[in-house]
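The structures come next, written out as structure tokens.
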Structure 1
Amino acid sequence: MDTNWLEDFLKLAQEGNFSRAAEMRNSSQPAFSRRIRGLEDWIGAELIDRDTHRITLTEAGQAFRSVAEEVVRRLNYGRDQAREIGAAGAGTLRFVATHALSMTFFPDWLRDFSDDQDLATVSLVVDNMVACEQVMLAGTADLLLCHDHPAAHHLLDPGAFRSIQIGEDRLVPVCVPTEEGRPRFQLPGPAEDPLPFLAYDERSGMGRILAAAKVISERRAALRPVFRSHLASALLRMARDGKGLTWAPLSLCKDDLGNGRLVQAASVEWDVPMEIRLFRPRTRRSKIVEAFWLRASKGLGSQLEK
């Protein structure tokens, strides 16, 4: 079996589409499909249900996915250990972060470590939450920076990953003001004329948090989705243009609220508190990663570890 088959399979499971997964794996679709078939032949079971519009995993595929993730993660960790022994790449901190935090929280937070002469090189990959999880599961990053909420689910099994809280944020409903300074789209909105809603798609961690908090359903907001994106910044741009209301992280929209370009579309009871968390694998990492984690753990997150 070629280990690249495992990464092909995991990418297909993530994307749910052969052509998109093949493109992201820098492969032609026929060659990509042959490798997936090769993996199925090696296992002796069909992993992919090809009869549905969106590619899904069979029961056997679901069972094999967690095994494949663990194998890929361990292989990458073993490679990293070998590189460290050989002094290759031992001085790099590999971060992956969600878009919003990469623009707001990460630069200032990292600056607190600027006096550390041993900080070494920092590598940062920025993507949506689903993609960030896959990077961590594949073992190609040491640390994940993301928003989190106690009720929201994620793919980072506590048995394999640990985390600390290093900050706080809030999701706040925002929209443009009227000439009188009131919200143009005031929550909860009339049932007969739902408010235009700028929504997060399924790749967004913020969307998971908003759904888990149940603020929309429990407060019976009358909303009609008019635009979806995994990027809070894209939803915020649409909100500034008056296209509807959205829940945006306060760290990203505080300047707009401060200058009156946007206003909160409801009282603070509609806000959703969020944690800013730093995740890492439970398996031991390089010396530079372990030293950085120890120092980060002495801050706000020292009493808030999972």
Structure 2
Amino acid sequence: MRLLRPFLRCLPANRLLVVACHRVTPAFDPYDPQTPDAARFARQLDALRGFEVVPLTAGLAALREGKLRRTSVAITFDDGYREQLVVAAPLLAARGYPATVFVSSGFVGGPNMWHDRLLWALREGVAGARLDAVGLPEAVPVALQARRQLAERCTAAVKSLPLLAREQAVALVEAACAAPPAPRLMLDATELRELARRPGIEIGAHTRHHPILAACALEEARAEVSGSRADLEQLLGVPVGLFAYPNGHEGRDFSERDVGLVREAGFSHAFTSDWGAVTPASDALKLPRVSLYRQSALGNALLLAREAWR
């Protein structure tokens, strides 16, 4: 990494790479190998050593004013997991890195998110349980790897359903699998306030219940977008001006109608899951992000450098 730093200093000026993160587990979970544990997340953060890591709002302002002297990085998290407070925040603080956490307000102090409930039910549920009720004519297998593959198929089958249908499908899987109670994964109100008080941490909105906005009726989508901002501002007592679209791919997960709802709700910037660097020409309500999916710090640093040059 030290040898790479002179090269990184030559990256284009006035580019902002917004890194999207989600869960950070304390230890490696073989059932969910794509989610980084603390050690892997630390390596991802090490990939940023050659970049200037900036607060998201400040970075966007500097970009707009043409003041980013070189490619900079901002770190974001989606959803509002407890791990973002107890696992990720200490690793960020140790390096002096700021971050923005986009919170789905309807899960604060409430149930786990729908896909985590599915994963838990299929991981811990009774072998042989049938899933015909959600359109999967198969039974829960014994082997962990096979259960993980089934969870991927089940998640894909449920993901794009409207909110009510999605909730009903998850409840049917939970009832069929009869798994023991799951550990609480989401922040409660006290923990969210604690996270928001941490130096360098900013809170943004991520809808109330993480629906696919394009699958929502107009008034339901409006309530999800504007309601998330109102919920968080009431909980935290500070303005919330940033938004991230659930799933976040334009045309598939959100439409121009939903961009209009984000504008109507008063958000200044909104972030997608579409890949790329933010430049002065980027649409403020359709800003791209990147992910650090490689295993090594060097690999992720090169990934960021490639994206800055594109």
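For percent of Cα pairs over 29 Å apart, which of 1, 2 scores largest? Let's see the in-between values first.
Working: 1: 45; 2: 38.
Going through 1, 2 one by one, percent of Cα pairs over 29 Å apart peaks for structure 1.
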Q: Give the label, chosen from 1, 2, of the structure having the highest value of percent of Cα pairs over 21 Å apart, for residues 222-293 alone.
A: 1
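Starting from the value 18.7, 51: which structure in 1, 2 was Rg and Dmax of the Cα atoms in Å, for residues 38-109 alone calculated from? If you can, show how the numbers build up before the last one.
On the way: 1: 18.7, 51; 2: 13.6, 41.
Matching structure: 1.
Compute mean projected area of the Cα convex hull in nm², for residues 14-189 alone for each of 1, 2 and report the one that scores greatest. Let's see the in-between values first.
Values: 1: 16.4; 2: 11.4.
Structure 1 comes out on top.
Using the calculated result 5.7 for distance in nm of label points 7 Å out along Cα→Cβ at positions 54 and 126, pick out the matching structure from 1, 2.
Working: 1: 2.7; 2: 5.7.
Structure 2 accounts for this read-out.
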Q.
Computing distance in nm of label points 7 Å out along Cα→Cβ at positions 22 and 286 for each of 1, 2, which one ends up highest?
A. 1
Q) Hey, distance in nm of label points 7 Å out along Cα→Cβ at positions 134 and 230 derived from one of 1, 2 reads 0.7; which structure? A) 1
**Q.** Source structure (of 1, 2) for mean count of other Cβ atoms within 10 Å over residues 94-101, computed value 17.9
**A.** 2
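The numbers here are math on the coordinates, done by the rules we state, and not lab data. Remember, it's a predicted structure, so these values are computed and weren't measured experimentally. Cβ atoms are built from the backbone, for glycine too; each structure is taken alone.
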